[in-house]
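Alright, structures below, take your time with them.
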Structure I
């Protein structure tokens, strides 16, 4: 796992297992969303904002919007790189570009927006000030 997130992009290696594929050994389309979820979760953890910091405050992130484009399939036993890079952070949402690659080949590109919500009511809540400042700093290249 790549730990340096100073350039704004985080990369998570993901191996394709048989449980990720269809009968033809090709990754089932919805599993790319799972791979992207893992990368976002690890990215936030690297920034110091993992679930251990959100849940005690009653907060959680949920996917608000997802737009994916598939270019080529991943197959059983491929080693993929799944990236997460924020490009916009507002009061309650973060928009990220997420890519899935096999080596240099782009397989899937996604634009994912996550929203910070109250864990009990699921109503929007402001992203904690320090987390928002960190995300905005990454976006600005600081």
Structure II
């Protein structure tokens, strides 16, 4: 059997994870575009998925997303130009900046949460709530193990 055929019939963890990621991203960003957020790309999720409504430091966004600080900085620049975030002084550390969502960013975050919740509800409905809860727990544990935590 050819490798590509085997990967289709017996996908490994990387293939399965990428299929899941790309499927969720595709639906999420297509739906966001329909709801008025057409300028966003999946890469922006490295910031938006981990951004607190009160603001987050770029170093924390990098750590939570697994991206390099320079990548996060570039994404923040893009999101700032698109009107989703702004940089503000961190009141707890004058040397640091907080990345804070704008009203547009908060709207996107709320819509994104609702879209992902819908995706999860459909998945749980397809396999059963208990099986889905077990799947998420196992996926969380495997992910933590892979990241060394």
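All of the numbers you see were taken from the coordinates with simple rules; none came from a lab. Just so it is clear, the model here is predicted, and its values are computed rather than measured. Cβ atoms are built from the backbone, for glycine too; each structure is taken alone.
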Value 1.7, calculated as distance in nm of label points 7 Å out along Cα→Cβ at positions 78 and 102 from one of I, II, is from structure II
Comparing relative contact order in percent (Cα under 8 Å, 6 or more apart) across structures I, II, the largest value goes to I
Comparing I, II on mean projected area of the Cα convex hull in nm², for residues 22-61 alone, the highest sits with I
From the coordinates of one of I, II, Kirkwood radius over Cα pairs in Å came out at 15.6; that one is structure I
Computing helix-only ellipticity at 222 nm (-39500 (n - 2.57) for each DSSP H run of 4 or more, over all residues; to 500) for each of I, II, the value -21000 comes from structure II
